[in-house]
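Once you scroll down, you'll see the structures, which are given as structure tokens.
Nothing in this text is a laboratory measurement; each read-out follows from the coordinates by a stated rule. All of these numbers come straight from a predicted model, not from anything done at the bench. Cβ atoms are built from the backbone, for glycine too; each structure is taken alone.
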Structure P
Amino acid sequence: MAAKLLVDIGAQIFNPFLPVIAAGLGMSVVELGRLVGLRSAMGIFAPVSGALSDRHGYRVVIRGALLLSAAGFFLLGVSTSAWMVVLAMILSGLGISAFVPNLQAFISSRLAYNLRARGLGMIEYSWALTGIFGLSAVGFLMAATGWRTPFFVLAAGMVIMSFVFGAMPGIQRSRPAPPEPGAARPSWRARVAAVVVVDSNRRSTYATILAGALSYFAAMQVMIAHGAWLAEQYGLEAAALGAVAFVLGWFDLTASVSVSLFTDRIGKKRSVLIGIIGSLFGYLLMPALNVGVVAAVLIIGVARGFFEFNIVSHFPLLSEQAPAQRGQVMTLGAAVSLVGATVAGFTGPWLLVNYGVAALAWSSAGIVTVSLLTVYFLVQERPETH
């Protein structure tokens, strides 16, 4: 949870502070939003980390992911040119996209299905604590010392946690037998198929992945743009945006705690549907409640809280769709979701700047409606099979 807290702060730091960091780098909000999208695009390589985990173990990949992220954040902290920012985004994106799904697969492999939402929900407290403590501290740190300092702190923390993971217990499991001497190497098509093809329960598995990606895209559009929205329309600066992150963090924490308490009881699919419907109403109401900073922050929090309940319930639901390929499925789901986040990095700031809050919110509502229909008609809640 401590390691994921650092990663989550790094993942979310651009959401409230996009205009502050963009100004420090000499970029526009739209330009930096595109580079955040580039970072998310590195998620397409997440399934490769899943294959490496199957061969070398979760801890090795998790430690490497933390070191990659640390290198990216340090480089961003010292960036003085566009190419340095681009390289920093690539490194941090590779690290973040490998760390999260492999951590989820690691936890899932150690928990029975009827306890998995509780365990994954507890790990996801870190996402909420990011807003309550992490981003609030970042806001005050930026106001006191400048926008670069938090990136150095994150990099140092991730290096330390990479050593901590070296002392954690591993998973005992069988490894694939090495190829016989002289055997032909698999073709590139066979290697790609080994990463993206699911052998069982395909329709429900792919539908679960798609629904999660659509929900993630809809939420990220608002998350990446809400700092610029509140700064432009209500004049909020770094410290105030950190205070907003504090408020939003309590919505996240309420959602994660609710998952750990209730999702195993009421069912993973039903919980996902509840979360999607709640976020849908939140997006629909955003333009009407954008009449003052308090109302705007509250409706953002409602939509975000229901999204968090949806996506944290989604993790255990996805983890049991194809148990024999859990690492592959979890990293594939992360990859597709991060592709959605990549697109959101382009569309969120662009919609806000060119068409306003209504276009931003209602487009997210339309996208999450497709996610709702996908889950309702195509996803099956698969019982534990091992």
Structure Q
Amino acid sequence: MQRIAEGLAATGLRVTLLCAAHGRAPAEETINGVHIVRRGGRLSIYPRAMAFVRKHKPRLVVDIQNGIPFCSTLVTRAPVTNVVFHVHKEQWPIVFGPVGGRIGWWLESFLAPKIYRRTPYVTISDATGRELAGLGVEAERVTLVPVGTEPIVQVDTPRSPSPRLITLGRLVPHKQVEHSLEILARLSDRWPDLTLSVVGEGWWEDSLRAEAERLGVADRVEFTGFLDETAKHEQLAAAWVFVCPSVKEGWGMVVIEAGGHGVPTVGYHSSGGLQESVVDGVSGVLVDDLDQMTDAVARLLEDDEARRAMGEAAVRHAATFEWSASVRTFAGVLARSARGSKAGHGDAADLVDLLERIEHGRDDATHTLAVPLGVDDLAPALPLGAASSGSA
């Protein structure tokens, strides 16, 4: 959403992105033309967002529903678009326990479809579109906006001379990094020099370190913590296989980043979005359980030719996604939403015209767009663009 917001801001739209506050970025700043406002915390961001929309009266609102709905439709007559990266059914009980999980699933599966019953949806994969249909969201209200690819950071790091696996993401239970540790343990007899790099940070790290000790592989696991872009891509470039055992992924940008370095991915069919970020059997392998994942990783480690062929296919696949196309498609959704609105904000023809110009690659004028950004995967919001700077 940061990249979509930047793309819209570059055309002249005044874009505000509202997300939860945290200790690693200021309460307000402007990055690449996007005014970022950080308020509230993990759950208090939701009422703060509703108050923000009510007070500032933006002409368009985009809700990012990562499980919990922002409910902007209750406080504004402006057109609202709801963005859902993936449905969290499997994740609720893992993160919040059985009782909290049932409450969360009720919010996502029952309340949200009612609140957004007249609202257009945007998602990033066909798999999520099918899940939304299962919640009663009509297909004609859902638009697929593919995720673009960040330019792959070029590094001089050579491929590791010894077999090396990598797992990259937040260290939380539903990412199932334990499966990567288990694979390392199961394959240790065949590849005594096999290592695993775990890139990322999160509150589950101590449990993962304990699991590595229990499995007897702690000396061959590197927990890197959070890495900047260059260091992250150095880790990817050195790896042989990217292991993505997550319960659910809306898309899997890390798969594309790994692919940019010629690293094939092994992940789960059931994760949803990986069905599109991985071309099964071409740029990687999708499996159904841990045993199959272990076998797939083993085959790629032992078959140099197959691993190189999949890596080359992953490079080609990664190059097919462009943010400019995503921004144009997203603008088209907003244009149709504004055109069909009877919100009482006066003549919306000028706003519709600008959005259609963006959709077709033309832009001018200045208008306002507000983007309340949800907490990612039911966890505290992470800094957006905190590593870079820019001006309005």
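For relative contact order in percent (Cα under 8 Å, 6 or more apart), find whichever of P, Q sits highest and give me its label.
Between P, Q, the highest calculated value is found for P.
Tell me which structure, out of P, Q, gives 0.75 once FRET efficiency 1/(1 + (r/R0)^6) of positions 24 and 256 (r between Cβ atoms, R0 = 30 Å, to 0.05) is calculated.
Q
Taking distance in nm of label points 7 Å out along Cα→Cβ at positions 200 and 232 as the quantity of interest, name the structure among P, Q where it is greatest.
P
By the measure percent of Cα pairs over 18 Å apart, for residues 120-167 alone, tell me the structure among P, Q with the highest figure.
Q
Can you tell which of P, Q yields -26500 when helix-only ellipticity at 222 nm (-39500 (n - 2.57) for each DSSP H run of 4 or more, over all residues; to 500) is derived from it?
The read-out comes from structure P.
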